[in-house]
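**Q** The next part holds the structures, each set out as structure tokens.
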Structure 1
Amino acid sequence: MHPSATNHSKSGTAGLALAALGVVYGDIGTSPLYAFKEAFIGSHGLDPTDMNVLATLSAFFWAVLVIISLKYVWVVLRFDNEGEGGVLALTALAHRVSRSPRWGLLAIGGGIFAAALFYGDAIITPAISVLSAVEGISVATPHLEHFVVPVTVGILVALFMIQKHGTGYVGRFFGPVTVIWFLTLAAMGVASIMQTPEVLRAIDPRYAIDFASARPHATFILLSAVFLALTGGEALYADMGHFGAKPVRLAWYGLVWPALMLNYFGQGALVMRSPVAIQNPFYLLAPDWFLIPLVGLATLATVIASQATITGAYSMTLQATRLGYLPRLRILHTSDTERGQIYIPSVNWLMLVAVIVLVLQFRSSAALAAAYGIAVSGTMIITTLLTVFILLMSEGRVRYGLLAALAVFGVLEALFFSSNLTKLGEGGWMPMALGAFIFLMLTTWKEGSRLLAQQRCRIDVPLAGFIKGPLPDVPRVFGTAVYLTSEPSLVPSALFHNLKHYKVMHECTVFLHVVNEDIPHIDNAERVTVTLLADGIYNVDARFGFREEPDVPAALALAAKYGLELEPMTTTYFVARSSIVDGPGQMPRWRCNLFGWMMRQSEGAATYFKLPANQVVELGTQVML
């Protein structure tokens, strides 16, 4: 490779790593604000003795090392689905390698439930992170306390409004701020460690092991606080598609992990010197002159923290749509170079409404804290199980060392999940209930789509037989009919219904198939391919890049050079559409109604393909499921 090309590649990776800091690591990067303190405050908190501090830090260090540095950053990022990460990527891979339909269905069910839990976390994280930020400001200026909720709502609205500019744009804005944040974490931690260097003894895992053997009940409670340092790990994996695995790894090992550990150990050193500092060890690390600027920086950092789960929800939604678990949604690609950088307006605004409802309902980060952790730890366990499943089912030599490591990950995550279940009655039920509802929606769409496809297969006619056989003996009317089809080998159902009910065909009939390519843009010279099937009947493939919004009329205008000239004013677009009605079908009535409602919420083909509104005819049937 030419040296200049190598330098360009390195600079590109560095730029993506910078952007990843502001998008991927915002959530886990703000854990030092509250995670270490949570182990010592509250009714079940530990006494801030030197031995307890060392045991807690040891648990923090090894938990982050094993779960984040090894499991997610080193192992799980290797398992992607065409560059996309997240639990749905693992689900697709598990289904692909499964040797048994029964095991395959089990893997899919677990993966879909984990995805549903992730949506719950994606809604809770912005609410708790922004609330904690604004509450931090009220600590410094108590007279602003009654503005906490209104200011939080205002910040959330602004955050979700800038999402339309794209992940790369958001990352470039947030990235430098997050770099300053992590450098600040490291600097404050180093300054404190230098005063009490014996805190570094906590790197020895025996402190955590001895504490666990001597006080198992206290250790079980401690795990829920330790887990707060791991939240953001699943978002890290889900956001991989936005930047790629290499920049995500570079950012973690190069800056994020060292900065987090230095700050946690700095807080521990401070508490060893002054146990009363446990009331707020993070802010008390800072000198008095830096306190107000630190509150402002922490506010920015906690706002950025919600970005990881917002973009993760976009990625999860895109994958769910591709896998057939969600209807067609408007998805905008915001980068020419990274296909994973997307924006989904409907998801964005639904999340904003849900997050604001949470803020208005709970009104404090302390109230939301009980709901935090269960969804994430549940998703982590399923991610580990799916990875094990893929390794066992994949062809080739089984890597026993990797399986042994995943077994260790699974045991630790099961302990974290059990510890978080103690919060179930204090609000932890909410993400579980939300996850169950989303799981129901995802599986309902999948099952309803399958039954609908079965109904359509009963009337679908192979295109080859239709063309080669005698064409229907019906009158030909003036004008052009364009039939959109998702399956080029079958006669469009809209044409079937047109012949059945109106018993006519147009002089010019076009079967149009839209092809979505893996490159940002398609040159107009390669936009369309025209094939003459029979007298007056054509097949047209229209190609669009992933950054382009499909414009069917503009694409058909390019077919003139192939001898297919369409007069816009005499062209009619026929679109097939099915409506769901109640009946003694294979789905319960309530689930059938849910599927029908989801169908009505999906974006119509006419709008999606920019068809002229006054030249579209929708033909379809009522389907009884």
Structure 2
Amino acid sequence: MEEVGFDILNLFIVLLSAWGAGALIKRIGYPAILGELLIGVIIGPSLLGLVELSSTLHIISEAGVILLMAYIGMEINFKDLGKASWAGLLAAVGGFVVPFALGYFVVTFSGGTTMAGLFVGIAVGVTSLATKSRILVDLDLLDTRIAYVLMAGALISDTLALIIFAGLSSFIDAGAVNMSEILIIAGKIILFFAFSTGFGLYVLPRIGKWMASRNIDNRTTYFTLLLLIVFGLSELAELVGLHGILGAFIAGVFIKDGVFHEKITKDITRVFHDVSIGFMAPIFFVTAGFHVTLDVFKTDLMLLLLIVGVAFVGKIVGTILFYLPSGNGWREGFAVGTGMNGRGAVEIVIAGIGLQKGIITQEIFSILVFMAIITTLSVPVLLTWSTNWLKKRGELVKQFSRKGYLFLSANPLALLLGKHLADDNKVVFIDANKTNCENAKSKGFDYVHGNILEESTLNEAVAKDFRTFIALTVNNEINMLASQLINDTVFIPEKFVAISPHSGEGGSINILNSISASTLFSGKVDIQSWIQKVQDSNYKEVEVSVSKKITTREWLKSQFSEDKDLLPLVIIESTGAKRPFRYDDHIDADEKIIYIE
């Protein structure tokens, strides 16, 4: 009993530490995995020695890796490859092959074994897939060509790394091999991929249809089934000489929309996220930190600097060189390379398995962990600098696969604003009020009747296809909650939020910065009074020209100084296109403003 109690205490300390460190580092804009690795170094044998790796922690962390890889597979959307397939492929190959070769050379040149060099090469070559979308949102790059190239490149790079790793793992387990042994291993790998692909494409959808026909909608049943599939394919991968993480990854890839009912798929993905990211995977990353030795800064500092150096140079230079045939320019290749420079979960998983198999030493593992931390920390800084450079040169290419405006609320004021924006864009309204929806319909607008805080409503509105979200209810808290949900789930790049001075403070304006949103109308507005004026047709629409470049906030202040009671709706650009009047924007001398008074 004492041993069980001790294991529970260790588990409690690890989980508490992982949660605290992850939450802290996320507040400064970095993925939780960095905090989990660092806190593992701090509380583990390297520094404080508060916790040691027990059999309980080891088993949970191993299961956590399997579920994490399944979740990463679930998050991959192969349709995204069509948006930048050629450029993404070039970036992935260049960003993998060059650092792989350099990493291999550095380790073998320093006296390491060939297998150690290959493992380090794989770890140096991978790109963090899981954190890319969040960074792109935070830097307001989601609607650029770079975003699509980065996502496609990360997907291809991680998949390539996993396949190469699985092949190496099978050869290592087989020991010394001859040609017949190589053919047997290759045959097993081909059979595994053939079986798993057939199961994912043909058997799994039929299971989903059968369960739907029996009206089975219990989430626990589906979750248990998918756990069996994930661990089943994982074990099958082990049996043919591959590593279990590849089986879990492939299982996750095939758990897609259309296999099961849409709501079930969303719920299951969320459960996998909570169980893996929220519970089991953090234990793996914290305990991975236990294996880190700080002695490398004394004994292997030169090797550490060399591996970190080749990770940076190899990823960025390799991406630039291979990106040239895309025709998008070396400067865009440089920006893509800085974005792909971060490492993450896959790299740590591969390094951990290499340590477990005795292929790499504890010193090499420690170096790879520090390399992952340093390169990931660099991504927001270097990507911001490189994309700002492209902006100044006018070379940051927008790729508007997302267009149109999604409104929260179909009240009279929202319909008036929507009428102006609908000249050049698709406009859709979401409202829980049936009367408001009928009014939107009578004016020729598309609408969705439902609660925006429910994912089914966002799916019905196809929210992921919109470029701009406008929250225009009289309730600040609802506006903020909806904008945060939009930011966290469908990553709509532009979010404009109406702020009322009289509504509750549940939705603080401070939240706007954290979700990259802007204040609609460029300030607090008594929304209800303007809704009433528009509803009663008690307003006049005015169009004015601007004589010199001015910010929206300065223009608004100048009008208030003239004791005007007005509400600016849109800015008319020189091309005739209209955009919403909002905070943190400027009006050029050849642009106009439409406001109501």
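Only the coordinates and a few stated rules stand behind these numbers; no lab work does. What you see is a predicted model, and the numbers here were worked out from it, not measured in a lab. Cβ atoms are built from the backbone, for glycine too; each structure is taken alone.
**Q** Taking FRET efficiency 1/(1 + (r/R0)^6) of positions 199 and 295 (r between Cβ atoms, R0 = 25 Å, to 0.05) from the coordinates of each of 1, 2, which one would give 0.00?
**A** Answer by label: 2.
**Q** Suppose you compute Kirkwood radius over Cα pairs in Å, for residues 103-310 alone for every structure in 1, 2: which one lands on 19.4?
**A** Derived from the structure labelled 1.
**Q** A value of 15 was derived for relative contact order in percent (Cα under 8 Å, 6 or more apart); which structure in 1, 2 was it taken from?
**A** Comparing all candidates, it corresponds to 2.
**Q** One of 1, 2 was used to compute P(r) over Cα pairs in 10 Å bins from 0, in percent, for residues 231-406 alone, and the result was 7, 23, 33, 24, 10, 2, 0. Which label is that?
**A** This value belongs to structure 1.
**Q** Also: Using the calculated result 38, 15, 10 for semi-axes √(5λ) of the Cα gyration tensor in Å, for residues 255-326 alone, pick out the matching structure from 1, 2.
**A** The value was obtained from structure 1.
**Q** Say we calculate distance in nm of label points 7 Å out along Cα→Cβ at positions 31 and 479 for every structure; which of 1, 2 gives the highest result?
**A** Max of distance in nm of label points 7 Å out along Cα→Cβ at positions 31 and 479: 1.
**Q** Just checking, which of 1, 2 has the largest value of mean count of other Cβ atoms within 10 Å over residues 223-230?
**A** When mean count of other Cβ atoms within 10 Å over residues 223-230 is calculated for 1, 2, structure 1 comes out on top.
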